[in-house]
Structure 1
Amino acid sequence: MTASSPAEGPSPLLEARGLTKRFPGVLALRDVHLALGRGEVLGIVGENGAGKSTLMKILAGVEAPDAGDVLLDGRPVALGSVRGALACGIALIHQELNLAENLDIAANIFLGREPRRGGFIDEHRIEREARAVLARVGLDHAPRAIVGGLSLGQRHLVEIAKALSADARVLIMDEPTSCLSRHEADNLFRVVRELRDKGISVLYISHRLGEVKALCDRVLVLRDGENAGELPREQMTHDRIVKLMVGRDLSQFYPHVPHPPGEPALAAEGLRTPRHPEHALHFTVRAGEIVGVAGLLGAGRTSLLKTLFGVTPAVAGAVRVAGRELAPRTPRDAIAAGIGLVPEDRQEQGIILEMAIRHNMSLPNLRRSHRYGFLDWRGERRISAQMVRDLDVRTPSDEEPVQHLSGGNQQKVVIGKWLAMAPRVLLMDEPTRGIDVGAKHEIYQLMERFAASGMAILFVSSDMEEVMGMSDRALVMHEGRIAGELGRAELSEEAIMDLATGSDAAA
């Protein structure tokens with residue numbers, strides 16, 4: 001299953017040999033090897049904690065290895081710093097972009113490296129060279145356009161242009177499409193392929209295995225800080241990559257098995273959200289049913305969930321939970337009616353990172369978890385211990401601050417606090433965003449278990465495979481309206497995209 005590396009053919013451009021890195025109490029990397037060919041896109045995948053970030057930081061000069069060597073053009077190099085790596089032609093493009101939004105594109109591209117003439121910054125040269133490098137990445141914007149006015153996809157292109165302006169030969173891209181629309185992601189892939197054809201090498205880190213299969217020439221898999229294996233393009237399948245990542249076969253990756261739904265648990269009748277008040281939404285989710293909500297970025301999916309949960313009260317229309325009318329003006333109203341929301345940004349909206357797991361678990365249930373006006377500590381501990389056990393939260397104790405958990409375990413805490421409330425309806429916005437493939441499978445198993453117990457689940461996802469794999473039905477949104485509904489047997493990427501883009505006759 002392990003592929004041959006470029007080291008067996010032409011000499012690699014960039015190599016890592018025997019890299020080892022220790023942090024207090026953690027062996028992050030152990031004897032890791034990597035070879036990146038000239039003009040190659042090499043995918044780097046692995047579960048959270050597999051060592052991907054540490055490896056990339058070493059190659060980008062952010063961290064120094066405790067053992068091992070980094071070679072460029074066959075010669076060992078001591079990178080020392082980000083500036084040192086950039087001087088060697090290695091540039092890291094972070095998931096959180098490192099741009100000054102108040103400055104223009106040209107100023108960002110040359111920030112800290114401004115060419116000078118006669119002791120003054122040479123503005124004419126900056127603009128001329130910025131225009132040339134923007135053309136290389138296909139960004140048709142004036143160099144003096146302010147970065148704050150660009151989309152996320154366009155800002156990624158500015159980061160790439162910034163790297164190319166410093167003569168980077170190796171681009172390290174960390175989860176570059178995590179917040180991009182499908183169109184922006186497709187444009188980014190086009191640019192990456194063009195750069196590859198011109199001899200630029202790319203290390204591409206992503207949890208989205210479909211992207212890795214579509215874009216990369218090879219994939220390197222890390223597991224527990226060690227090399228788990230490599231696959232060439234012709235051997236890249238979802239199951240093979242997953243098996244290397246988790247060390248076991250996940251042939252049934254999407255465990256959902258449809259079963260007869262019960263009575264309507266959630267119904268929207270003529271619902272109009274503040275984001276798209278011109279469109280009335282009608283739909284029903286039955287007890288025991290999992291309904292996906294698909295659509296492009298900005299289609300109104302998240303605003304729908306926020307309105308159902310009372311974060312942004314409805315402009316008009318009715319919401320019914322188990323047949324009883326609800327007008328959710330605040331999240332408290334929704335919680336009282338038996339609705340829980342797993343938000344898109346768990347760290348900002350779903351948990352309090354500095355607080356212990358057990359305190360997070362009790363947040364929606366404070367009114368139920370008190371006696372005589374005081375918090376029932378014993379009851380809180382009992383509920384927390386049960387949720388940690390039932391959801392298999394990997395932690396030494398429920399006293400552990402949530403910030404010390406992996407992304408997948410943080411998501412389990414978010415889900416657990418609602419499960420402790422025994423909701424009728426669970427709303428989930430991008431339930432597996434930013435978590436590794438093994439944790440995704442566990443979240444899917446939880447969704448299936450909840451549905452089997454009679455809970456109604458309405459979930460938003462930008463991952464079409466996820467929508468197709470876990471939905472009994474899918475609602476597809478386009479510009480604030482429900483463009484159509486697809487039964488499980490009708491679900492396909494083509495059918496979803498037809499509705500999501502408004503090109504279907506039913507739209």
Structure 2
Amino acid sequence: MTTLHDIDGAPVIIGGGLAGLMTALALAPQPVVLLTRAPLGLEASSVLAQGGIAAAIGADDNASLHLADTLAAGAGLCDETVAAAITAAAPDAINQLVRLGVAFDRDASGEIVLGLEAAHSRRRIVHAGGDATGRDIIGALARCVYETPSITVIEGATARRLVVEDNAVRGVLADTEHGPVLFATGRVVIATGGIGGLFLHSTNPAGSFGQGLALAARAGAVMGDLEFVQFHPTALDDNAYPSKLVSEAVRGEGAILIDEEGERFMADVPGAELAPRDVVARAIWQHAAGGHRVFLDARNVKGLDFARRFPAITALCRQSGIDPVTQPMPVRPAAHYHMGGILVDLSGRSSVDGLWACGEAACTGLHGANRLASNSLLEAAVCAGWVARDIAATTATARRMPPVPNAGAGSDAAAVRAILSRAAGVLRNADGLRTAAGSLLPLALSRQAASDPALVGLMIVIAALRREESRGAHARTDFPGQHDLARRSTLRIHEALEAAQDCVPELAI
């Protein structure tokens with residue numbers, strides 16, 4: 001039996017990562033309810049972030065340079081207005097995090113230390129705890145949230161469906177430790193993170209399979225740029241799930257990629273190891289497909305105290321029996337970040353009234369076809385404030401509730417991972433994508449636990465099938481060229497289902 005929980009129309013934030021926590025804090029002292037599957041600081045992708053936050057605060061840097069690097073990495077698909085606004089707001093975001101208690105790494109004179117990552121023209125990566133930026137940020141924000149009386153944190157809660165009437169949000173149906181609960185509200189923020197849990201190899205928690213995208217899609221929201229999935233080039237090649245990330249900052253400090261014979265196979269590629277992520281990921285993928293193993297070698301980087309600069313990575317490697325100080329680290333690409341998501345404007349508003357999205361679940365247009373390193377935490381931190389400001393300017397709507405939807409079974413992405421990994425990985429083609437659509441469609445239409453993950457996977461596959469070119473993180477072996485005209489993509493749930501039906505005409509919807 002579903003319990004109706006009257007929260008007096010307070011906004012509901014779904015997700016306990018950087019985007020969700022920052023939005024909740026920015027709304028204070030306005031009452032807000034925060035739903036999270038796990039205690040704050042656990043399971044969110046933000047916690048795993050190693051590199052840091054990109055911000056043009058160095059003496060040789062400025063927002064225009066940061067913007068130029070962002071646009072170059074985005075391969076023609078960035079929304080320049082959005083990207084300019086977010087990169088310009090980066091220094092203030094760093095200051096806000098400092099005020100909230102985040103202790104960024106500083107030098108002997110007290111100045112923030114700046115790191116370098118691929119495709120950045122300046123050292124502008126602000127980090128904490130060496131390579132534990134996400135952990136330190138989330139730790140500080142979680143403490144603030146728990147200490148803020150206006151924020152009600154409900155842990156062990158998984159949002160299952162949005163209640164929508166006349167294209168307007170009326171509530172959130174969630175599974176909680178006390179059974180199904182319906183939260184009556186006309187204002188919802190989806191901050192559920194990414195979709196890496198849909199793949200066999202991912203740096204995201206297994207539970208990050210796009211639940212927020214499924215919520216929004218089933219509510220009728222327009223999705224954007226779903227085909228663009230960024231594969232981090234250097235996840236540790238062991239059997240762990242999620243894959244252990246070896247930050248791009250390691251290459252920024254001078255580590256090189258070699259194979260089992262010691263050959264530096266990217267030496268002649270423009271940018272070499274610091275080329276954009278999609279370039280590096282494809283190079284590693286193709287070299288491995290040729291029968292080689294790939295390693296990241298930091299043994300001979302002059303002046304680098306690896307264990308001191310990268311304590312978390314050192315610990316992760318040693319857990320797998322590898323000493324990165326004396327041995328090269330075996331690496332492989334792994335699903336890492338989703339540039340696509342719920343299509344929103346600069347205030348985080350979706351196409352459904354009363355529904356906002358923030359962080360990786362949102363598609364603002366900042367990242368285009370290929371996210372610039374360390375722009376992800378930046379986007380979440382900056383946009384959280386804009387989302388909160390927009391919500392605060394709205395009023396609670398009447399709480400008359402339409403019929404409660406049936407959410408079906410819980411969610412489990414296990415049945416989807418092999419399908420999506422084969423078809424929508426680093427390299428794609430039409431035959432593989434059509435086959436995947438045929439396999440995912442019946443799962444998406446079912447009442448099984450795979451239904452929501454399969455729906456998100458299906459929408460990614462259809463978006464990838466529609467984009468008949470190679471651009472940024474989307475690489476088609478059957479369409480290796482790039483169109484002269486760059487166009488962003490949009491998709492609704494009914495369009496994806498109809499397109500998938502064309503792949504399996506014998507299956508009636």
Structure 3
Amino acid sequence: MATDKYKIFNDSVHGHITMHPLLVQIIDTPEFQRLRNIKQLGGGYFVFPGASHNRFEHSIGVAHLAGKLVQSLRAQGNDITEKDELCVQIAGLCHDLGHGPFSHLFEVFMKKVKPELKWKHEKESVKMFEQLITKNIGKNNKTIKKIMEDDHNLEKHDIKFIKELIYSGERLNSAEDTKETETEKRDKQRRKDNPYLYEIVANERTGIDVDKMDYFSRDCLHLGMKSNFSHERYVMFARVSTNAEGEKQICMRDKEALNMYELFHVRYLLHHNAYQHRVTVAVEMMIVDALAEAEKDFEVVGRKISDDVNTPETYLKLTDNILQEIKGSSENAKEIINRIEKRDLYSFVDSRIFKPKELKVLNDPKQQMENVKEKVESWLKCIQKPNLSETDFRVRLIKIDYGKEGENPIDSLRFYRKDEKDKGVKLLDYMVSYIKPEVFHEIKVMLFCTKKLVPGLSMDDIEKFWGEMKNTNEQPDSKKPKLQEDN
């Protein structure tokens with residue numbers, strides 16, 4: 001296709017980037033333009049004035065990095081077709097179409113009001129992608145899907161591949177083989193022959209993917225933080241090699257090991273300093289409470305907020321603007337939103353960081369919220385404050401890790417050496433450094449009071465709360481063994 005049909009975007013992170021004309025047509029749809037009105041950091045914009053960036057520009061950045069990485073891998077001689085490259089870029093562009101108002105905050109709201117749905121934005125992204133390609137008319141009076149088929153030779157199985165890249169659950173919904181053409185059966189071998197293509201946009205194996213690389217860089221830029229991880233070096237040194245199990249995966253040059261640790265260190269710092277900032281958490285809890293109150297009597301096109309997720313046409317209308325829309329819908333919702341605007345936020349009482357095994361409330365994760373409620377009630381009885389009730393407090397449990405809970409994600413990554421580029425191996429400590437993390441997850445517990453001023457709580461009272469939350473019979477963790485090379 002002629003290069004003059006491509007479009008150049010000037011991005012704040014990546015500079016001037018070139019977008020494929022099909023990607024441009026996807027961008028110019030209501031489903032994608034909706035992302036302009038969804039803040040990347042949810043309630044973080046209420047705390048950090050520079051954090052005004054949206055899912056819109058992040059998605060374009062992910063498509064750009066996905067293209068750069070797949071082009072680099074393709075140039076090394078891997079069996080990657082032009083269609084593969086285009087599909088990966090489309091998945092990068094559309095991976096966040098399903099985010100609700102205030103990004104991940106909407107998932108917290110859905111878990112609170114409709115826990116039985118087990119709602120995920122990734123699954124919603126697939127639904128929005130289906131609507132985008134079937135309902136929108138592009139050039140020559142064709143739908144986006146028809147343009148994909150006629151102008152770019154993307155077939156049914158290619159579109160299925162894009163959905164699988166967006167949401168791994170789609171891999172379980174394959175069509176029956178008897179209904180597939182021979183070409184579809186052959187191309188379906190991507191998953192077996194080129195599994196590394198599934199590690200570019202959303203990497204379930206290691207957690208190292210271009211989605212994280214873009215939002216880490218973008219968030220640090222807009223938060224005024226420094227990121228020492230270089231995604232440019234990652235793209236340069238990434239290579240498809242074969243691991244000890246005989247599987248092809250994206251591997252990294254051995255000398256880049258510390259750069260990979262820096263990726264997860266940046267993630268950790270962003271959570272501690274920004275994503276879980278105590279004022280950010282207070283604002284986000286209030287937004288969730290306001291949405292929950294509005295759920296009682298506010299409707300979008302005749303439906304409750306939580307019901308809008310069932311229909312892409314109505315979900316299209318859900319953006320951050322919803323706070324202003326519900327402001328007059330109920331007195332309780334209005335009161336909470338007014339408090340946010342006047343900076344009359346929930347009061348921060350205290351916070352502690354625990355090992356997961358130290359917390360009683362995590363003994364039964366399915367009953368976590370009920371366990372927290374019981375601990376607060378027990379605490380209030382202990383400190384004998386008749387003027388306070390369980391509803392006056394909010395407890396936030398925040399899991400902070402390197403992306404794979406208690407595991408070291410670098411253990412899942414394989415490295416190649418300069419003289420053995422096709423062999424991916426695990427690195428021993430002496431090949432990397434002895435000065436590196438040994439613990440990879442923790443739980444931050446934050447206690448808030450819904451009243452503006454915390455009424456009459458002494459330090460002794462607060463210590464009793466932590467005593468209620470903490471296990472007293474936890475066993476110390478045994479020392480973690482050193483990494484070993486694959487056999």
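Each reported figure results from applying straightforward, stated rules to the coordinates on display, with no laboratory input. Computed from a predicted model, the values in this text were never measured in an experiment. Cβ atoms are built from the backbone, for glycine too; each structure is taken alone.
Couple of notes before you dig in:
- Which entry (1, 2, 3) yields the derived value 2.9 for distance in nm of label points 7 Å out along Cα→Cβ at positions 43 and 275: 1
- Structure with the greatest value (metric distance in nm of label points 7 Å out along Cα→Cβ at positions 395 and 435, set 1, 2, 3): 2
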